[in-house]
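Values quoted throughout were computed directly from the atomic coordinates according to the rules given, and no laboratory measurement underlies them. The shown structure was predicted, so the numbers you read here are calculated from the model rather than taken from an experiment. Cβ atoms are built from the backbone, for glycine too; each structure is taken alone.
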Structure P
């Protein structure tokens, strides 16, 4: 390299002849001539050696023409490859793009207040939810496109009411609504490729729209997908949780620090760039959207209603009437014609019974009153209207009156 540069300098700048350059540098005159003829520095290149794959490359290509995504292990089996699988995989990795094609992803520019990506993350640790149960619970993760501001919250279930309730809690904390909410094909949001009725009603109340990502395309919402990984590697390790409330408390504290880190792609901290997002986002609606789990049932004799596999007691005085049930993340309330007939803290466990002792006491009083009324009716049925007692005859008196004899002797039974 050094001789090549010096040869060219001496010959072009100093006009020294080739013979003299060869004498000064101690090299052959042919070396000087080669250096002057070359327009780039000399580079050592090892001669290319053949590979075992060269002999079977034609067979590999024939398979890739018909099955571009055939796994390398299957190709090895089809062509009878008995050498190192790594060698074959390296060659297949080089030539496979010629058959499957290239699917480039464009760089997306996010404008302030434009989109917020949403997803569900399922952390591996089981969370204690009471009643000696440990459950894997979903975490709603939402990320603003422009500022990369990160929000997350554990919710009771992935049902539509709980999902929408979690989204409303996040947006309520932000105090504004983005123009578009990006979701994948989550069943409660748009599992069939069309936004569900509850999700559409939620979006209409907020004055936003829900856009569904194409099927099997996680890159469409890559921001929130990467944040799921960030939660997995930076939030979870070394932590333990005593309840869903404890999980959310620790998560909120961690998000304060996470949103204060500098994002490499933007060069800003999310908490600082959030102002630009909020300035463009829409305000909160004048009335809250419909969220939570809602149902309407006629109260049966056992005076319990079921919400997400958990049975909650209701005031027994409402038996036989329609009960409106509304379950939020924290509470389950029951009303009958607008009047409250029950309220319980939401139980996140599965298949348990939650009872209010006051309801049991009322049921006991109602049963005693019903038994007393029944006894009174039975007593009233034994007297005439004028008050004297109704005579009750034995059934055998009627047999004698009509000359019926239903008794049989042993001889008659033997004969029959």
Structure Q
């Protein structure tokens, strides 16, 4: 981790300009009778978005993978990287583990290790898209043709047991949720029956749901294609909603921004799920063509802003208590630099959404004044709220300019020296 004194020293050179920027923006917001700057800063100080354990390593494609160097070799080192990230941003206070990529022998010890670094455990993630000895009886049974949707009851039971084991591990770590993403589907017409597969999955999720502790949640995550390309069992928000409803009252839907067909209206999906109280959480990323897992806000920042507008609408003026996580594949960037950029983008979209004149927007909508409604949204979206985001970080003891502070710290070079240039994080 980075010496806090280095961050404090770095901030000294940034503070004077930041104070001036914040004061100027606060005066303008007061003049416009917008949301007070202080209210937005306080909301940002409270906000946190989880980093997944797999995102601190280099991503890849089916064509290749090029390790960046200094990648974490153990779950403990992944926690170290997330703790370092949180030192810089103050907005990444939790890590989301993936089992069996992360399978600690001593969960209590790992929980203490994370706690010492002020990191807690976000939702657990099960894995039924890969065969592994712990879940498929040393290869004699396989998820090749699905897990919870498999025609073989023995395979379905193994998938259910795996998810139960992940819940038990999560409970030992202090987690409070399980995310279930399934690769189950059909690659060729006629390969399997659509309805039978869906019913198998619904039955399996119900069994998993019944194993949840009283204070836990389960999230069903949809995706239209990949690795199944003809039909995926949980392919859209409607299927996800049906599965969550079938599973039980502690199940809700998780929205991954890359898990939609091109031009899908994701903010409308958010509205629908929130309306029926089955919106559970988000995986933030961005995309141009499909599930690209690009830096959040790098392609469609206005969409990200509109999603936060719907979230604040769902929370009646404030952000509802959902599970927020950044889910990206850092193929060519330093993973921590990409996570810093994504965290910044999420915080900016959140701050901009808080600036929306909700009363004025509701009035324009009631009067069918599309021009005025657009102007209200664009005014908030065009506002440069970066000084407020930076001030929130400063008050939390993090870096005013986290990307620059990270590069100046030499953290990556130190990790390459410690972990090696060929280290590869666990995962695919």
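A value of 1.14 for Rg/Rh (Cα atoms, Kirkwood Rh), for residues 26-161 alone, calculated from one of P, Q, originates in structure Q. Suppose helix-only ellipticity at 222 nm (-39500 (n - 2.57) for each DSSP H run of 4 or more, over all residues; to 500) works out to -11500; of P, Q, which structure was it derived from? Value -11500 for helix-only ellipticity at 222 nm (-39500 (n - 2.57) for each DSSP H run of 4 or more, over all residues; to 500) corresponds to P out of P, Q. The maximum of mean projected area of the Cα convex hull in nm² over structures P, Q, that is, the highest value, falls on P.
For mean count of other Cβ atoms within 10 Å over residues 90-97, the calculated result is 13.9, so let me know which of P, Q that is.
Values: P: 13.9; Q: 24.6.
Structure of origin is P.
As an exercise: FRET efficiency 1/(1 + (r/R0)^6) of positions 218 and 394 (r between Cβ atoms, R0 = 41 Å, to 0.05), calculated from one structure in P, Q, equals 0.00. Which structure is it? Of the options listed, only P reproduces it. Largest in distance in nm of label points 7 Å out along Cα→Cβ at positions 50 and 402 among the labelled structures P, Q is structure P.
Thinking of P, Q, which structure, once relative contact order in percent (Cα under 8 Å, 6 or more apart) is computed, gives back 12?
On the way: P: 12; Q: 23.
The value was obtained from structure P.
Once distance in nm of label points 7 Å out along Cα→Cβ at positions 58 and 210 is computed for every structure in P, Q, the highest value turns out to be that of P. Between structures P, Q, the calculation of FRET efficiency 1/(1 + (r/R0)^6) of positions 98 and 314 (r between Cβ atoms, R0 = 41 Å, to 0.05) yields its largest number for Q.
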